[in-house]
1. Kindly point out which one of 1, 2 the value -3500 was derived from, the read-out being helix-only ellipticity at 222 nm (-39500 (n - 2.57) for each DSSP H run of 4 or more, over all residues; to 500).
2. Suppose mean count of other Cβ atoms within 10 Å over residues 75-82 works out to 21.8; of 1, 2, which structure was it derived from?
3. Among 1, 2, considering only mean count of other Cβ atoms within 10 Å over residues 51-58, which has the greatest calculated value?
4. Work out which structure the value 15.9 belongs to, where mean count of other Cβ atoms within 10 Å over residues 59-66 was derived from one of 1, 2.
5. Match the computed value 58, 21, 15 of Cα extents along the principal axes in Å, for residues 43-114 alone to one of the structures 1, 2, and report its label.
6. Of the structures labelled 1, 2, which one yields 0.98 when Rg/Rh (Cα atoms, Kirkwood Rh) is computed from its coordinates?
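We did not get these values from a lab; they are worked out from the coordinates using the rules stated. Keep in mind that this is a model prediction, so the values were computed, not measured. Cβ atoms are built from the backbone, for glycine too; each structure is taken alone.
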Structure 1
Amino acid sequence: MKKLLFTVSFAIIVISNMAAQGISEAGLLGAGLQGTSLNYGISAKYNLTEIHTAQLVIGGANYGFGTSALTLTGRYLYNFYESGNVRPYAGGQLGYWSVKFDLGQFGKDKYTALAYGVFGGVEYAFNGLDQLGFSAEIGYGGGSFGSGLPSFTGITVGAGIHYYFNL
C-alpha cells in the first residue's frame, strides 16, 4: 500500500510540474484525441512556435466481419492569436488511409487513399484548466481510393481534446 501511495504521489508531482501555463506557448506537446467527419484517432500536437503547430493523428478500427481501417494524418495549424483562453487557427492536412476487407471465400481486398483537407477552428482552455484544450473546427476535405471506386469530398466538422505538457 505504501508503494502504491508513493507511486501515485510521485506521478502527481511530476505531472503538475510538467503542466503548461497555457496552450499557445512554444515547445508544448499536446496529447489527446482528434476526430473529424472523415477520420479520428489518438493525436499528438507540438507547438513549434506560438504561431506554428504540427499535429499527427493515428486512427484505426476493426469493424468486424473482416473489415478494418488505418489512418495516418499529418496536420499543420497556423494559430492567429490567443485572446484570453481562446486560440483561433487555420490549417491543412494530408493523410494516408487504408481499408481492408476479408470477403471469406471471395478473397481479400485492400483499398488505400491519399486524403487532403483544409480547415479552420478554435481551441479553448477553461480557467483553472489552462493546460487542457478543447477544439472545434469546420473544413473541406476529400480523397480517392483509386480508379473505379468513388472519391469522397465535402464539408467536414471536427473536435478534439488535448492535454499540454511543457517539455
Structure 2
Amino acid sequence: MKHLLITLTTYLALATQAACGTALAIGDCRPPLMWLPVVLALTWFGDARGIVWTALIGLLADGFAGGRFGVEILAATLTAALTLSLRPDEDVRSRGAWFVWQFAVIATGLVLSHGLNSVLSDGPAVTMASLVALAGESAYGLILCGCCGMLGTLRTKNVARYHHA
C-alpha cells in the first residue's frame, strides 16, 4: 500500500509542479513539490528502499526539469544518501525532530539541485541570496509536509473510529 501511495503522491506532485508551480509561488519561493514524495519515501523506508524510491522520483523529475538530464536524479539520490543516516528513530515521539529532519532533506535536495545545475548546466551561481531563497522554499516545503502529515493523521483517526464503531 505504501508503494502505491508514494507512486500516486509522486505523480500528483510532479503534475502539479509542472501545471501550476509558478501560480503557487509566494514571492520568489516556489513550492518544492518534487521533494514531498522524497520526504515521504525516506520517512516510510529508512533503508535502501527509500534510496531507490528517491532515485526513481529524481528520474521522473528529470523529465520535467529544464536543465541537463540527470541532475535531479543525482541530487535526489545524494540527498537520500546524505540524510538517511540523520533520520530520527521510529520510536521518537517528538514531531520537532521529524520536522527538522524533513527540513534538512528538502534544503539539502534544493541546494544540491541548484548547485549541480550551476556546475553542470551553466546555471546561475550559488550565492548567499540564492541560499536564502532556497531556505524559504525549504520552509514552504516543510509547511506542505506538515499539512500532508495532518491530513494523514486525521484520516488514520477517522479510519480507527469507524473500525471501533
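1. Working: 1: -3500; 2: -25500.
Corresponding structure: 1.
2. On the way: 1: 16.2; 2: 21.8.
Considering all the candidates, the number was obtained from 2.
3. Numbers: 1: 17.2; 2: 21.9.
When mean count of other Cβ atoms within 10 Å over residues 51-58 is computed for each of 1, 2, structure 2 gives the biggest number.
4. 2
5. Working: 1: 58, 21, 15; 2: 40, 22, 16.
Attributed to the structure labelled 1.
6. On the way: 1: 1.08; 2: 0.98.
Label of the originating structure: 2.
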